[in-house]
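Read-outs throughout are calculated quantities, based only on the coordinates presented, and are distinct from any laboratory measurement. Everything numeric in this text was worked out from a predicted model, so none of it was measured. Cβ atoms are built from the backbone, for glycine too; each structure is taken alone.
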Structure P
């Protein structure tokens, strides 16, 4: 499922882009949904109140209340990974897009013959290597991590810390049971009441502990040892 937000203050343009997105997804045999915004202000509000969950933003730069560049800067405070494509009537602000890491620009006069190609580039990047991501919200921002970059989740009461291959850590409030349910069938195994591990990152499993890529050693509960071993062997397939 690819989630797309279209933000433009011209209704006709929004409807055209919506149909173009849905037609392109159908041609690629992909599921998706499109949400429309008539200004950057309500789009930013969706991020601020935690209801935004988009893979791709198609933003007009010039809008009456909050323009696309201003909206993109605000959105980057909450989501560093969402893909942004500016669709605008003029190339005047093209270079400003580098500040918000815009993926592409598309001029409105070129929509008819240029949109399909740009959208396919976006989808190719979003689905690169069939990458699956885990998204969560910290106190200050929304984070979306490729699952392949996650080593394990550690629970301390209602606080969960995710530890990454890069050494980075992020903390958020959740129950580890809920995280485990979200990652069902994604090669994660509960080796201990407090740890949910990416089985693809396990180097070895011993009687009471396991070792991960990078050298981290985690405990393995006695009653979870069989399940952990099976997950490790399955992940190696």
Structure Q
């Protein structure tokens, strides 16, 4: 069963956790992913640290800087995922920017994703038009689906194009801002935007991110959608060594 099927075949709201590989220690993912799987997390969004992230807030930027200083890079990340796959089938979506992927090599990256059973890749600064023209054939040959980000006001034309890509899910940015920003879920304007988006005619499941920080905001954010992604709040819990308590509080 692929990730899209896992999201759509059950009605419960899917909870995903984001953290950058290499944080807080170089090999933290080897211990964190099994813990998260045991706690009932539905899938992981594993960050590929980059020195110039456009959409990341200060918490994710700081964590990514620490990860890079710890020696994290794409090749090390794949080695760690390979080790994780010896004991865990928890779905993993890689999230990172295009420059490191390009430097690593697109074909090589896609093949490594396939061999380590990566369930999807999210590259925020890779426009869908460029992906279709230049790279779709490479990722499709490796059977690696891409995930695309949209905001609630995305045009009907672009949303239709994204909906045709057979992605595991569409990542809906709840509010045009950086990660970790204070998105006031449950307020009239956010609720109206999310509800309007939920009524748009698409078949791909939608998962919400940006600003979810606790059980209440998770429930508000996912009211009309398949699930939500929590990043900055979880990263902060790692810094305070309270990650297990934080995960328990979300459910």
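Tabulated values for the structure
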read-out: Parent structure of the calculated result -11500, given that helix-only ellipticity at 222 nm (-39500 (n - 2.57) for each DSSP H run of 4 or more, over all residues; to 500) is the read-out and P, Q the choices; value: Q
read-out: Structures P, Q, by FRET efficiency 1/(1 + (r/R0)^6) of positions 72 and 208 (r between Cβ atoms, R0 = 41 Å, to 0.05): label with the highest value; value: Q
read-out: Mean count of other Cβ atoms within 10 Å over residues 16-23 from the coordinates reads 26.4; which among P, Q; value: Q
read-out: Structure (P, Q) behind the derived value 40, 19, 14 of semi-axes √(5λ) of the Cα gyration tensor in Å; value: P
read-out: Origin of the value 2.6, where distance in nm of label points 7 Å out along Cα→Cβ at positions 40 and 128 was derived from one of P, Q; value: P
read-out: Highest-scoring label, criterion being relative contact order in percent (Cα under 8 Å, 6 or more apart), among P, Q; value: Q
